[in-house]
Structure P
Amino acid sequence: MVQLFSSTKTTKRQFQPYKIELDLNSLDHHGRGVGRYQGKVVFVTGGLPNEKVIALVTTAKKHFLEARLLKVLVRSNTRVTPKCKWIENCGGCQLQHLDSQAQILEKQAFVTELFKKNRVTKLNWQPAIQGNEWHYRNRARLATWYEGKKDKLHIGYREFASKNIIEVDRCEVLPEAFNLVLSELSAQLNLIKHKKYISHIEFNLVSKHKICLLKLTQNLVSDEIQAIKALLQKFDCILFVQLNEDAPICMHEKFEENELFYTFDKLKLSYGLNDFVQINSALNITMLELALEWLELTSTDMVLDLFCGLGNFSLPIAQQVKKLVGIEGVAEMVTKAKLNAKQNQLENVEFFQQDLNQTELKNDYHWHDFNKIVLDPSRTGAESICKNSTEWRAEKVLYIACEPNSLVRDSQYLLAAGYQIDKISLIDMFPHTAHVETIALFTK
């Protein structure tokens with residue numbers, strides 16, 4: 001007779017948060033204080049370097065712990081009182097408790113350390129590009145959550161590393177014009193029957209027009225649209241709606257989409273509500289001015305602008321050079337760039353679409369045709385492009401990076417090709433967040 005055995009089921013013990021006391025000595029790339037406890041690295045949300053704290057451990061892994069700040073025992077002299085009342089939960093800003101100038105120094109130190117790990121020990125840091133630290137964000141998306149039992153639409157930002165929504169009625173980095181709208185808009189949206197169809201709300205003040213874009217999963221009825229439109233008109237705000245992946249539609253008959261543009265010098269750059277544009281408009285202007293200064297452009301220059309988008313760098317550069325060629329991976333943005341060049345009567349520019357992971361240029365152009373190159377990639381960087389830097393004859397390469405790890409990785413190819421990092425600067429595009437943006441000039 002065969003005897004059958006069944007294994008005894010074991011229940012996984014539920015983790016119980018616990019308190020620890022530790023010293024913090026640095027910040028990580030998420031803006032969390034970093035220290036050690038019993039041989040493990042500890043990441044403390046809300047903690048700062050040079051502080052002794054009591055923290056609540058919320059996650060325990062084999063080699064590290066994650067915790068949130070409970071009490072500061074020894075306070076850093078760079079700690080300040082956050083302006084936002086939702087700072088402990090909202091995932092939008094991670095560093096409001098750190099003095100704004102200290103934020104710059106911490107971010108600069110973070111980038112310096114990344115380069116050191118790759119044997120680049122000396123960086124010629126230039127003064128950081130800075131602007132207003134509050135109310136700077138001219139474009140923002142707020143999430144929504146429909147609570148069916150209460151028939152309530154909650155509007156706000158997501159918690160850090162979570163899908164939970166923190167409901168807000170103002171935001172300290174939004175323009176005050178939108179803070180005036182936000183609380184009344186929330187009340188109005190909760191009066192309509194089909195509120196659950198609203199998935200996101202986007203505010204846009206990149207142009208001179210205040211825009212509110214409602215993203216929908218299903219259409220609202222006409223009366224609901226008219227009620228929302230009437231409320232927004234009180235604040236001189238224009239309503240757009242977008243159904244799923246369709247193009248945004250303006251609900252104001254007299255508004256023309258070509259009125260969506262921003263300016264630099266005498267240039268006018270048109271954009272669409274779904275196009276990528278810099279959300280810190282004032283700092284974008286300062287960044288463009290610095291780029292023109294560092295490139296030292298002349299009327300004989302041949303310039304290649306990679307990841308050119310709708311022409312943010314291309315058109316200002318084209319005003320001063322013999323020829324500019326812009327390459328972009330997204331076909332729709334190439335179309336916008338061409339239209340922007342045409343409306344600004346720039347005839348020395350050419351834009352075309354190309355997968356920027358390819359190693360050869362299209363349209364009979366070659367790397368050696370250009371004496372100056374601009375790189376403005378997404379967070380993934382420009383590794384495939386930079387691998388070809390041995391073929392470049394450009395004496396200047398300007399790299400604008402929104403992810404420092406990508407910049408450091410790609411710089412290794414440029415350095416191996418004989419380039420040197422001439423100078424580098426932080427761009428404080430997103431004050432009070434852990435986001436680090438830099439601009440670096442490579443010369444040969």
Structure Q
Amino acid sequence: MSDQAEDKAVTIPAQTSGTTLTKDAAPGDTLLKVTGLQKHFPIKKGLLQRQVGAVRAVDGIDFEVRAGETLGVVGESGCGKSTMGRLITRLLEPTAGKVEFQGKDITHLGVGGMRPLRRDVQMIFQDPYSSLNPRHTIGTIVSAPFKLQGVQPEGGVKKEVQRLLSVVGLNPEHYNRYPHEFSGGQRQRIGIARALALNPRLVVADEPVSALDVSIQAQVVNLLDDLQSELGLTYVIIAHDLSVVRHVSDRIAVMYLGKIMELADRDLLYKSPMHPYTKALMSAVPIPDPARRGAKSERILLKGDVPSPIAPPSGCRFHTRCWKATQICTTTEPPLKELRPGQQVACHHPENFEDQAPQDVVLLTAAKEAAELVSEDALAESAATSAAVAAEVEATEAAEATETEESAAAEAETSETAEATEGAASDGDEPAAEEPPAKEK
């Protein structure tokens with residue numbers, strides 16, 4: 001088939017049904033707003049498949065994404081990051097909450113209503129091996145958005161696809177090759193080209209570099225940066241690697257067990273994290289400094305495993321592993337509120353800020369056990385902003401002082417007893433006085 005015939009074959013009338021979006025958001029304006037977003041996956045058992053529970057993958061999160069910025073999302077595996085990304089792009093139906101894009105509520109739009117929105121919101125998937133159809137050529141894969149949206153690019157589809165391939169650093173002559181002929185990094189670039197085909201306003205990248213070799217990661221990250229500066233894209237980047245997130249993000253959200261623990265500007269978060277979980281994450285980042293080779297590690301080890309999202313802990317989700325947890329942490333869920341300009345945190349006893357519950361000065365037993373895995377320097381920093389930790393540190397120091405005094409007193413008493421015993425023994429060893437000789441008869 002000729003190029004012209006091929007271009008003609010994908011010309012489909014544009015879809016007009018669905019919502020009408022507002023004008024483009026100016027840089028700095030709110031592009032995406034998420035309020036109380038939830039996603040619970042039902043657990044069904046028995047012959048009649050009755051629901052017996054639910055996996056609370058995302059359990060009430062609130063955030064905004066401004067036009068032209070990059071929001072990084074970090075957290076442990078299973079905390080709900082990828083589910084959140086799929087909810088934003090409406091690949092999953094939310095259980096509750098609201099998703100607004102450019103002021104329009106898109107939470108429960110149908111297929112027809114979402115069709116025009118797909119031009120503005122695209123996703124880069126995590127696995128470059130499974131996200132590309134092995135039976136289709138690269139040209140077919142990258143041109144699919146044009147076909148589905150009924151868009152006829154200027155100069156023809158093939159020319160536009162080849163331009164996209166060159167933009168992401170691939171040879172345009174590879175148009176007719178299949179996915180198995182490319183490496184992992186090249187496949188991820190193909191996924192990026194497909195996501196950029198319709199000039200979207202928002203791109204959700206679900207761990208775009210986690211499956212790639214370290215040498216390729218830097219290339220893909222730099223490519224995303226360059227494309228953002230050239231095309232004015234807005235990113236939501238989900239990742240595990242804190243160094244990658246620091247490099248590409250303007251703001252960072254830290255998730256734990258379906259909740260956002262902290263949301264802050266990049267520099268503030270890395271310089272003075274407020275949530276204990278964020279502090280523990282930051283302590284795990286290796287510092288490539290040969291001078292610190294023999295230095296003592298300040299890493300904070302967390303006690304136990306992440307609780308099950310089927311039955312999450314009451315109150316604060318992190319209180320089962322936190323070294324600052326008190327009674328209020330088990331009963332009252334802390335709201336995500338702005339304690340410092342550009343930094344929101346959900347914690348009763350935040351780091352690097354005044355205590356939000358100073359009346360609660362008794363640590364939980366689990367917190368005392370968790371504190372045993374925390375370095376003394378980190379505990380001292382926590383004590384400066386937490387009444388409970390300060391009281392526990394004082395009690396520990398007082399107990400140590402008492403033990404020291406008692407041991408010193410015991411040593412002194414032992415030494416006195418030993419001296420007295422030695423003195424008595426020396427008195428008993430002295431020769432008795434000679435008796436005068438008896439008179440002779």
Structure R
Amino acid sequence: MKRTLYWLNKDLRINDNAALNLASKSEHLLCVYIVDKQCFEANNFQSKPLGDIRWQFLQGCLDDFNESLSKLGQELYIVYGDTLSTLTRLCENYQITDVITTKFPGTYENRLITQLNERLPELNINQVDQFTLFTKNALPFELEQLPVSYSKFRKKMAEVSISKPVPSVQSLPSMFDTLPAPTRFKPEWLPSVSAVKAKQGFEFEGGEQQGLTHLRQYFSSNSPAEYQQVRNNLDGWKNSSKLSPWLNSGCISVRQVMNYLTDFEQQQGKNSSTECLYLELLWREYYQWVHGKVGVKTYQFKGLAKHKPLTTFYPERFNKWCLGNTPYPLVNAFMHELRQTGYLSNRGRQIVASCLVNELSVDWRYGAAWFEEQLIDYDAAVNWGNWQYIAGVGVDPRGGRHFNIEKQTTLYDPNGDYQAKWSDQSQQSIQANQALDSVDASDWPVLE
């Protein structure tokens with residue numbers, strides 16, 4: 001008798017979920033999501049892996065998925081605690097024969113699978129390859145032979161066909177009879193975040209149904225045909241697809257997005273904007289496979305480079321950057337939006353990353369970790385890969401990017417509208433008269 005535990009992560013959806021389809025073939029099924037305490041603890045880079053805004057979004061994803069499961073006679077079993085020990089305990093207590101989970105490129109997830117297999121060698125672990133646009137078997141090369149640049153990867157993948165989304169399950173096996181009711185107890189380490197709406201900016205509601213609604217609305221409009229013209233705008237709901245929060249949380253799949261894009265091109269015609277949208281999906285794809293290939297190098301100071309960057313950690317500078325209290329008004333406006341909404345335009349992300357690395361000379365990993373805490377659409381491979389790209393230790397053959405802040409301001413906010421929208425009036429007078437550093441490298445006060 002197959003007794004299956006489906007360990008959910010970034011695959012909280014019913015549609016196009018091959019892992020759930022596989023789980024549906026079991027005699028008994030336990031759907032588990034684990035909220036790990038480590039996600040709410042500061043790491044070595046002074047940030048938490050999961051910030052308040054993304055945690056609020058994630059709760060919406062969990063509620064929506066549980067509601068969908070209930071219509072199929074199932075329930076999402078949410079457990080608060082250490083992931084490995086929780087999986088081990090559940091497998092032992094309920095005589096689990098099979099564990100099903102989506103395969104991710106991340107080193108954390110793969111390490112947990114290896115450790116679980118070592119603890120329970122008789123367990124049959126099925127990792128379903130569905131997080132990326134192409135499966136590993138579909139790649140026209142071995143992963144170790146992954147092209148060293150995006151342009152070469154793009155050429156290699158030009159003739160590779162993309163699979164269609166898989167059909168949705170219509171029924172699911174029953175849960176275990178002895179399973180206790182899901183606990184309503186919330187541990188004290190869990191942040192008590194109330195649903196607070198930002199005074200301005202975009203609001204994203206977590207969940208598959210919300211993601212599918214936005215997906216349909218976006219491709220029912222003319223926005224995909226105009227994407228290239230507006231993608232660098234600093235503000236505006238239509239300046240990008242805004243699909244990333246649901247895509248990176250697994251509420252919708254990249255294959256679903258690609259399917260909608262293909263249908264749009266067939267009905268409305270293909271142009272440079274729809275091509276640009278596809279290339280953005282391909283960038284996301286490339287970063288996933290780079291992450292899978294290089295592993296822990298994704299998080300190391302010198303990344304994929306031969307030499308370490310000429311930066312270090314200045315606590316005061318980093319703190320001012322996080323709070324939007326630097327000498328650069330445009331950067332400050334970006335950081336205020338990020339902190340208040342959990343979202344930031346792609347152009348904004350590039351500019352503030354360049355500022356931290358080039359103007360403030362701060363170790364890029366602190367910025368990447370801050371983005372991890374703050375961004376509602378955080379994805380490990382994309383986030384850390386992009387930060388490496390800016391810092392000159394990633395896949396960029398030109399060795400990093402330095403954005404001239406004055407030029408970027410002139411190009412993208414010439415009238416100061418964006419800065420006015422996100423300015424912090426209480427800090428403006430302070431910034432005007434404040435030096436970048438009030439202490440030196442030895443933390444001694446700087447005397448003027």
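FYI, it's all coordinate maths here, none of it is from the lab. Note that this is a predicted model, so its numbers are computed, not measured.
When helix-only ellipticity at 222 nm (-39500 (n - 2.57) for each DSSP H run of 4 or more, over all residues; to 500) is computed for each of P, Q, R, which one produces -13000? Working through the options, I get structure R. Given 12.6 as the derived value for mean projected area of the Cα convex hull in nm², for residues 150-261 alone, which of the supplied structures P, Q, R does it correspond to? Source structure: R.
Given a computed value of 80, 69, 62 for Cα extents along the principal axes in Å, which structure among P, Q, R does it belong to?
Numbers: P: 80, 69, 62; Q: 158, 52, 44; R: 76, 54, 45.
Label of the originating structure: P.
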